[in-house]
Structure P
């Protein structure tokens, strides 16, 4: 018990990179592809590669429905390699409060399906709220730079077997530059808090993340 308490005092670090692309769009419907790489920063830290397909459709003026499927493979020298599939559904609500301020809320449900006998498959829901602030070049002209603050809460059953970093909630701050063709480049810092279980390796974590959204006309 004493050793576990010592582990939970740790703050771990991760690095993450992501690139996404709008594959197809027509009227209110669009399909996007996404690739993600994440690394646990440790001497023998694991790495994860994830590929994802996302479909979205605008329902009303402020509402958007999403569905998606992702495949991930986690590997490392000190941990068992395993793969995971995540089919998911989500609903998003956008509210523009001002020319520069937008609030975005999203409720998401996802199934985590593991190809490993020691891991439990399970369903979890997530609620995310973001504030998007667009900077100004001057009093009459908006900038191509945005600041995005996000909070996200995870609703999980417990305990989760073999889950080393079971998400509880996370907070992030991101800077985004939008190019003339609406492609975007972003860098963010993310702080995560984990649920305490007998398998949890840390109490919280900090992730530095690079993102690029590519639009090809």
Structure Q
């Protein structure tokens, strides 16, 4: 097993505070919020079913059912906010860590990060590879998965809020289908919709992010 050293002046204490514990907190947050949402949705569903059982076919209380149904819909939307915000947050954290590594490493370089064309993680990878000499072959699969999350992230950022995209967008469809265990696709005529169904995608994202950031920060001795 090879030994590693930091690519720049950094301590274990700083790394654990700024990186390792952050990913641990993400995973803790995933478990805690998922539990809260499940409890909220479960309680709203239970109250709706209980009320429907109590009133039976009595039309007098029909309007009251909508109150319970609205509450259930509102609680269910918590999951939409939860998944979207976490995917955006984890992606942003990885991106910021790449930029931080670039800023630390450019101190001893003639070519600076601002001299590199491009944007976001693509720009930072170019700098780390071409200027610093970081070998991304060791994290090839993790980077490919990050690119899938990049497509999902971009869609969430620019989506109109209805979670629908054209069937002609084969690239996004294939990307979402890759995470079939955590994403459910739905047919809407000329469009496809999707919903997140399992936290595995969030936890996998944390694992991928942790591996990539480790690689940005360290190199084999």
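Laboratory data are not the source of any read-out in this text; all were calculated from the coordinates shown. Everything numeric here is computed off the predicted structure, so don't read it as measured data. Cβ atoms are built from the backbone, for glycine too; each structure is taken alone.
With distance in nm of label points 7 Å out along Cα→Cβ at positions 105 and 145 coming out at 3.1, pick the structure among P, Q it was computed from. Numbers along the way, then the final one.
Values: P: 3.1; Q: 2.1.
The value was obtained from structure P.
Going by relative contact order in percent (Cα under 8 Å, 6 or more apart), which of structures P, Q comes out largest? Don't skip to the answer; put the middle values down first.
Working: P: 18; Q: 31.
Sorting by relative contact order in percent (Cα under 8 Å, 6 or more apart) in descending order puts Q first.
Here distance in nm of label points 7 Å out along Cα→Cβ at positions 17 and 185 was calculated and came to 4.6; which of the structures P, Q was it taken from? Walk me through the intermediate numbers first.
Values: P: 1.3; Q: 4.6.
Only structure Q yields this read-out.
Looking at mean projected area of the Cα convex hull in nm², point out which structure of P, Q has the largest value. Before the final figure, lay out each step's value.
On the way: P: 13.5; Q: 16.1.
Structure Q gives the largest value of mean projected area of the Cα convex hull in nm² among P, Q.
Looking at structures P, Q, which one was helix-only ellipticity at 222 nm (-39500 (n - 2.57) for each DSSP H run of 4 or more, over all residues; to 500) calculated from, given that it came out as -500? Please report the intermediate quantities before stating the final value.
Details: P: -500; Q: -21000.
The read-out comes from structure P.
Work out FRET efficiency 1/(1 + (r/R0)^6) of positions 33 and 201 (r between Cβ atoms, R0 = 35 Å, to 0.05) for each of structures P, Q, then name the structure with the largest result.
Values: P: 0.65; Q: 1.00.
Sorting by FRET efficiency 1/(1 + (r/R0)^6) of positions 33 and 201 (r between Cβ atoms, R0 = 35 Å, to 0.05) in descending order puts Q first.
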